[in-house]
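Multiple structures follow.
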Structure P
Amino acid sequence: MTEGTATRLLDAVPPMTVIVVGTGLIGTSVALALKACGTEVWLSDADQGKARLAAELGAGRLLPPAGPPSGPADIAVFAVPPAMVAVALAAAQRNGLARCFTDVASVKQLPLSQAAELGCDLATYVPAHPMSGRERSGPAAARADLFVGRPWVLCPSGQTSAECVALVRGMVGACGAQAIEMTAGEHDQCVALVSHVPHLVAAAMAAQCAGAPGRALALAGQGLLDVTRIAAGDVGLWTEILAANAVPVHEILLSVQAQLGAAADVLAEISAGQEEPAKRLTAMLETGREGVAALPGKRGGPARHYAVVQVVIGDRPGELARLFTAAGAAGVNIEDVRIEHSPGLPAGIAELSVRPEAVPVLSAALAAGGWPVASPA
């Protein structure tokens, strides 16, 4: 059993044939996931070099100019920028490339409205968006397991056929993702909060580092890296995404701006020697903690409290594998892991998140293996 087959949802029925138009990170990841399920995958891209690389990675075969030799595919997936979806959809429908069509763009109202303006057949179009990605881009960054356990939003219009929704649902499940239906408007409001504004906030914080003194950046730890990581994404693509979802992003940015402004005002009062504003600062930080607690945990369920066991590990090949093997032998499931490197030293700190009751067992097992273990956080 392949990894892709093992991780797909049990009730998922993979499509027989799929055409992936656009072989960047998401398109190639979709192709790899479906290929692992036995789907016949055809690849197309305006950049033939990217399409060939995706094919060499095992994502599928290059689409012949006349289309699939066996006739229309079950589904054509458009992994192209939001403003290009409707044009690609219109061309594919004219050429009869597939029975049903979907896309993976980060906004949904723009492609849907443009498709209607171009006279596309909306009955066969299922607007969609997998809530997964990486800060890296291109086919070389693609992974077959990119969507496992992640939400994949479907935004069928009032005209979308039930047959096409079912086909796309099967494809989503085959990729290991969980299909969630909502309207295009609801989707764009939601992603403004959980994806688009966070990217802008990360970019704003990362911009502070652009001209910062080297002495300050040398002190950077995991906190700054966590906050700024996603700012490394494709600038051109993110410009399109944010522009296409400008209204809800603008509304949430104003709210964030108001909160930061209030924090700045409080700090100004504190720096002037006032003591009372410190209580307001504490209240702001507590609201932030409440927001973190509201975020869903594993498999979309309620967030659980995990204890963090800190372990000093050497910067040597196989050290993490040895660490995980020791945890597995002790019967402990590592729920999450992060590594903080020690500047200038051949060692780092691995922070292992486990259930609180597993801490004594894991600590004893790791200590017996020769790892220095810190008290759980």
Structure Q
Amino acid sequence: MSVFRSRDFRRQTLLVQYPRTGGGETMKHDESKGPEGYRVAAVEAWIKDHIGALTPPFQWTRLEGGHSNLTYRLDDAEGQSAVIRRPPQGELLPKAHDMSREWSLISALGPTPVPVPKALGFCESPSVTGAWFYVMGLIDGRPLYNADDTQALVPADQRMKTAHSFIDVLGDLHAVDPDAVGLGELGKKENYVGRQLKTWYRSWTSSIEAADYDDARAHAIRDFLLDNIPDQGPARVVHGDYGLHNCLVGPDCAIAAVVDWEISTLGDPLADLAYALNPWPDPSDDEPIAPEAATAPPGFPSRTELAERYAERTGRDLSQLDYYVAFNRWKTACIVHGVYARYCAGKKSTEGVDMEEMPERIDRSLALSEKALNQIG
């Protein structure tokens, strides 16, 4: 069986297994003794009282990628399995690693056609283990981070199915009325792109000095985008990072679940679509996709074909899709620019980081944004 993984866990390998405990000890961060961030006795007692489908004690198995959200597989003596997830330890930004947001989304979307892990229980009492945490069902599926994952997990004759499932699930998400499923207060509904432009332009301008890097295109593109924002239409749930890296591909090569909802909000579904389409190759591309990309192996449909399938499935007008592509490419440039600035300022370790490649990524993203703008009819 495969394991639930988000962008936090890059391989299927299960790193450390902790034997079932008798419930009488408190585990601290010591990989030789127990799971990081969890007081096992208190957590297992809480699960026993609140989640009838699971029977402690558990075998705790860490899912790789412990630098971010602390995520473990739980296996009980009855053969039942689940996944538990909490934020990393230490001081966090106010909205970072929002367990309640992830919980709200998988709970609300569970009854809809959007595949998500089953919501089993949410604990908002920090007294149990020092932070909010939630427990969800284990999914038999794996994400695709790179071409090697695709080659290993999706046969060439099944890649069309995977891609169609990928875009259909996004269409299903954007068909959900947030008010009807209890997500109407997830975020502001109006002017999603305008708010994003304000946020990321502020990031760009505040990063110029530390990065010692500016580009006139970042300002000119922002001005054009701000002056030409399309009418949004009804707000929908936007995942914010929808890609094969945040989808679990099941044994049948269809999308078994969408994960990592912590930056999701309400907004313009076409912005979400354009972001999701960016990694897919298309004959119109000036340069071929990077060979290591998950969508690089042969057998997948083109980006244009996926957009057409989305339009047919949802009935949405994609005549202004190039605007949203330009917006997402510009936003990517701003994000990388901000990260580069933090490296330059010594706020992040540069060990193993290709510092020369980051300005190239910024330049490439701005160039792709310009190209998309030039295609707007």
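Just so it is clear, none of the values below were taken in a lab; they were calculated from the coordinates. These numbers were taken from a predicted model, which means no experiment stands behind them. Cβ atoms are built from the backbone, for glycine too; each structure is taken alone.
Here are a few things to note about the model shown:
- When FRET efficiency 1/(1 + (r/R0)^6) of positions 140 and 276 (r between Cβ atoms, R0 = 30 Å, to 0.05) is computed for each of P, Q, the largest belongs to: Q
- Structure responsible for 16, with relative contact order in percent (Cα under 8 Å, 6 or more apart) calculated and labels P, Q on offer: Q
- Each of P, Q could give distance in nm of label points 7 Å out along Cα→Cβ at positions 84 and 204, but the derived value 3.0 comes from P.
- Source structure (of P, Q) for Cα extents along the principal axes in Å, computed value 66, 46, 40: Q
- Structures P, Q, by distance in nm of label points 7 Å out along Cα→Cβ at positions 132 and 324: label with the highest value: Q
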